[in-house]
Structure formats: structure tokens, C-alpha cells
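Before anything else, here is the set of structures, which you'll find just below.
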Structure I
Amino acid sequence: MAFFGLFRKKQRPVIEDALFGTMTFFDARQPGDRYLECRTRFAGRPVEVTMEAGPDGPSEAQRAFFRSLEAGYDSLKAKLIPLLDEQLADWEAGPIRDFDRELELETITLPAVSDGPVQWSLCYVVRSIHHWATFELTDGTPDSLLIDG
């Protein structure tokens, strides 16, 4: 019987966090490849969050960064619209008129947060073209946008 136990799927460790809720830890050989995933709320809506972290959970710096993103989300969306409008022109889709209605935030990806600039990403579903838009950002400034189908 022990032989069949080799094929059993291991349970991933679960962490309860006051801000993010229930988080699942994904281990890796390299510490920089370890991460946590969860489904939480951001700006009043459900969102998946993936973050580089160890088995002890998110750092206080990651929590603070997430809170600051949420607090400044409206001004951040205003910075994303020009990049998105430029790319959507190639798809023959009109400019964004109602960000929250036309895009659905799907994933926020956070690195380990240190003293330097924070490079992170946001992924949205663009409803008009049925594709994903992934913004790469440094702190609160968009660096690039990839639209993928």
C-alpha cells in the first residue's frame, strides 16, 4: 500500500493572513521562486494575488504596498488608460470610457518588497476584445503593456 502513496498529491501549506485571507504556499528549490496565491478583495472586487514570499506569509512591506495600491487605485487607473487606448487602437476597439465596466482586474502580482523600486504587474480582462492586458509597473508608473489572447 505504501507504493500507492507515492502518487498522492501533497497538500500545499495554507497561511491565514489578516489582510489577504487564506493563502496557499507554493514551495520551490530557489527561494526567489517561492510564492503565495490567494483570492481576496481589492477596490471592492475579488482579485487573485500572487506574491513572492516564503512559508511565513507576506511581509509587512508587501501588506503596506498592497494597501497603498488600493488607496491610490483611481489615480493609477488614470495612468493606465493612455497605454491601453494606444494599444486598443490596433485592435480597432474604441478608447476606454468606463474603466471599471470595460476591464476586469484579474490578477495582481507582487515581488518581495525591499527599499528600492517595486516592479509588479496587473492583469485585466479587456471585455471589448476578450483578451488579457498585462501592465508591468515600477512603483506607481506603468512601464509596459502586453495584450495577449
Structure II
Amino acid sequence: MRQGTSCAPRLDLDLADVRTAPAAVVAYSSDEGSVTQALVDLPSAYPAELPAACASYQAVVEGESVSYVTRTIDLPPLGDQSRAHITAVTGGGQSLEVGSVVIRVGTVVMSLLVVARKVKYAGLADQSREAYEKLTLAMNGDGR
């Protein structure tokens, strides 16, 4: 298991482009978990595949050793590119999962994060499809 957090994704971006890019973030939370959706219009941005060496690592968070184990999951393809992972996080006597989906449609990159004790594959697939459908409606001028 890799130590530290040197596996953060790197995008080859001009920070000035990021600062001026149209973007939006929406977050929902409840006692069951949370969902965060972010959209940004960046013509050349899309995260690279997760390196195999970064599929599991440990970090110290507020003095506690925390383990992260990420697996790629196969969701139905969406948009021009899409990718999905579920990361199991354990430490401090607790555990949770983070489902992450990234979808590119044209120049828009959408990130969907679902945090819960257990992320359900079907739920992540449904939320991703619904978010994608709403995005494409909005991009086509049919959004409500």
C-alpha cells in the first residue's frame, strides 16, 4: 500500500483558464450521505486514468491512519468520455465509500461524487445517467 498522497491527479491546465472558466457546484447532504456535482467548461481537461500504484494508499488525517482503496467500476458509457471509481475509506474505527464519476460532454467536464457508508452500484449508475441527461438537455437549450 502506497504511503502519502502523491497520487493526486494532475491536469495540464493553465490556471488562468481555470480561474475564468464557467463553472458550477451543487451539493446535497443527509444523514445517509452526500452528493456533490461540479461542472466546468474546459476544452482540454479530462483526468488521466488512475495509475495502478495509486489504487491503494494510506495517509494520516487528523492524527489517524486512514486507508484508501480505489477500484474502477464499469458503468454504461456516457458523453464523449466517462470514468467511474469507488474508493473505500477506513480509519479511526470508521469506514465509508466515495463513488466518483467523471463525464466529458464537448468541452464540459462533470464530476459527480457520492459519499455514503456503502455506495450502491445501481444508485451511482442511475444518478450518473440522470445528471448526464439533465446536462445534455441544458446544453441543448432544453433545460428547465
>> Comparing I, II, where is distance in nm of label points 7 Å out along Cα→Cβ at positions 90 and 114 highest?
In response: I
> To which of I, II does the computed value -5500 (helix-only ellipticity at 222 nm (-39500 (n - 2.57) for each DSSP H run of 4 or more, over all residues; to 500)) belong?
Replying inline: II
> When you work out relative contact order in percent (Cα under 8 Å, 6 or more apart) for each of the structures I, II, which one comes out largest?
Replying inline: II
> One of I, II was used to calculate P(r) over Cα pairs in 5 Å bins from 0, in percent, giving 2, 9, 17, 20, 20, 17, 11, 4, 1, 0; which?
Replying inline: II
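Rule-based calculations on the coordinates, nothing more; no lab input. Predicted model only: the values in this text are computed from it and were never measured. Cβ atoms are built from the backbone, for glycine too; each structure is taken alone.
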